[in-house]
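Read through the structures below before going on.
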Structure P
Amino acid sequence: MAKVLDHVCILVKDIDKAIEHYKNIISACVPEMTDQKVEKYEAFAGGDRYYSALFEAHGDGCSIQLMQPINTESALYKRLEKHGEHIHHLAFSPTKLGEILNRLKENGVTLRSDELIFDAGNPDLRWNWIMPQYANGALIEIVGNVGE
């Protein structure tokens, strides 16, 4: 069975410190997740630029993404200032994203968009968001590659 809960993303103020803390936690709890080097990298989604780091899970495990906003005018930065460090979102990676999107709409789930979203920088990756107002305060990402 393929991994469905792909990752949990945590919004942090200091990614270098967060990487150190999560290395300490993960090396004790799930040592096999620390057998690869974890480094921060710069990324973007929409208009938000951020630093990110990923603790990649093996097999069906759930990865952990850390995210620190760069731009003080971004929605991510404003969210961090308002709510402090916290879990930003859960990400599911089901197959057949188009079918899943239709099923979510049929079930009355409140989505960010009626279509799958993509960035020109990674045209094979598609996603959508289940809005927190629908999911009891949790932001949920549905994400996958075209053709899955």
Structure Q
Amino acid sequence: MKNLIKNSLIFIIINFIGLYLGGLWTTPGVSSDWYNNLIMAPWTPPGWVFGAAWTTIGLTFGIAISKLYKERDHQLMLYYYLSWFLNLLWNPLFFEMKNPLLSLIVMINLSFLIGYITHFMRLKYKNWFLFVLPYFIWLMIATSLNMFILIMN
């Protein structure tokens, strides 16, 4: 139990490092003329929801990944590291390069990875998949927002 808590804290920190790095592109991007002139989906949540969602995901996903680490599930751990990278990559593609198509491709691949992790955690580790579920649900929303922006702009 002690190692699980320690590992959870480590992966939560890794997740928040990713969120911080992504925020380096997001913060100026959200206030840019380009972003503010986009036609947004009617279901786009207010800005504070993004922060609350990513904080929840950073915490819950860190706990889930600590279980994979404890179980030495190398394949799902590889998917975790790849998902961390794709999550980080989305920000500069969307906000810096202003490329909704490439960012959507990244988002779809990220969604498949997190869906895969969710599915196999459900099969192998019972209720631990519930810690990944907020991320998967959020990705479905975020993917739809990205797709709407691509289509309407």
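Which of P, Q yields -7000 for helix-only ellipticity at 222 nm (-39500 (n - 2.57) for each DSSP H run of 4 or more, over all residues; to 500), as computed?
Answer by label: P.
Can you spot which of P, Q the value 43, 40, 31 was calculated from, given it is Cα extents along the principal axes in Å?
P
Given that relative contact order in percent (Cα under 8 Å, 6 or more apart), derived from a single structure, equals 24, which label among P, Q identifies that structure?
P
Which structure, out of P, Q, was P(r) over Cα pairs in 5 Å bins from 0, in percent, for residues 63-102 alone calculated from, if the result is 6, 22, 22, 15, 11, 10, 11, 4?
Computed on structure Q.
Using distance in nm of label points 7 Å out along Cα→Cβ at positions 39 and 111 as the calculated read-out, with 3.7 as its value, let me know the right label among P, Q.
P
None of the figures in this text is laboratory data; all of them are computed from the coordinates on show. Values in this document were obtained by computation on a predicted structure and should not be read as measured data. Cβ atoms are built from the backbone, for glycine too; each structure is taken alone.
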